[in-house]
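Nothing in this text is a laboratory measurement; each read-out follows from the coordinates by a stated rule. If you're wondering where the values come from, they're calculated on a predicted model, not measured in any experiment. Cβ atoms are built from the backbone, for glycine too; each structure is taken alone.
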Structure 1
Amino acid sequence: MVIIDEMTFRSVEGEGFKRYSKVLQPRFDPPSRITVVRDCMQRYIEEKPKLKKILKNNRISLTIDTWTSNKNLNYIL
């Protein structure tokens, strides 16, 4: 959930997340952000070599786009 929804690690310790978890499963004890960070880093370490192998034999194309807001602020998308 944290990775898929790009949530901050701290969000698992927030009151809203705790309430949501208790509604789904009252006996569930949400992990601490330290546990979530550790688990995410472990997953990163496991997946990185797989991604390198895929990218080594393929080509990718990266593009960027610029956008100017109504207030004349520039953004790179």
Structure 2
Amino acid sequence: MFYTVECNYADPESEQEWNAFYSLEKLPALISVTGFSSSQRFKALKPGGPRYLAIHTVEYAEVLTSEEYKLKGGR
């Protein structure tokens, strides 16, 4: 099962810091959740849609409502 997240980031002054947080903290925390198989993140090459797209592979839908997921930054 795929779980996707689209994101536009509006503050160019802190975007680099946000990218570092997302890559170094957020994604590793998510992939450590039981039931997460993989996570990938993409940046759009052209304007007109979401700037970022994350694609997570999860083993079952219930992982997205689990306490472990919520504790590790899921919403």
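Some observations on this one:
- Taking mean projected area of the Cα convex hull in nm² as the criterion, the highest value among 1, 2 goes to 1.
- Computed over structures 1, 2, distance in nm of label points 7 Å out along Cα→Cβ at positions 2 and 26 reaches its largest value in 1.
- Among candidates 1, 2, the computation of relative contact order in percent (Cα under 8 Å, 6 or more apart) that gave 17 used structure 1.
- Value -5000, calculated as helix-only ellipticity at 222 nm (-39500 (n - 2.57) for each DSSP H run of 4 or more, over all residues; to 500), assigned to which of 1, 2: 2
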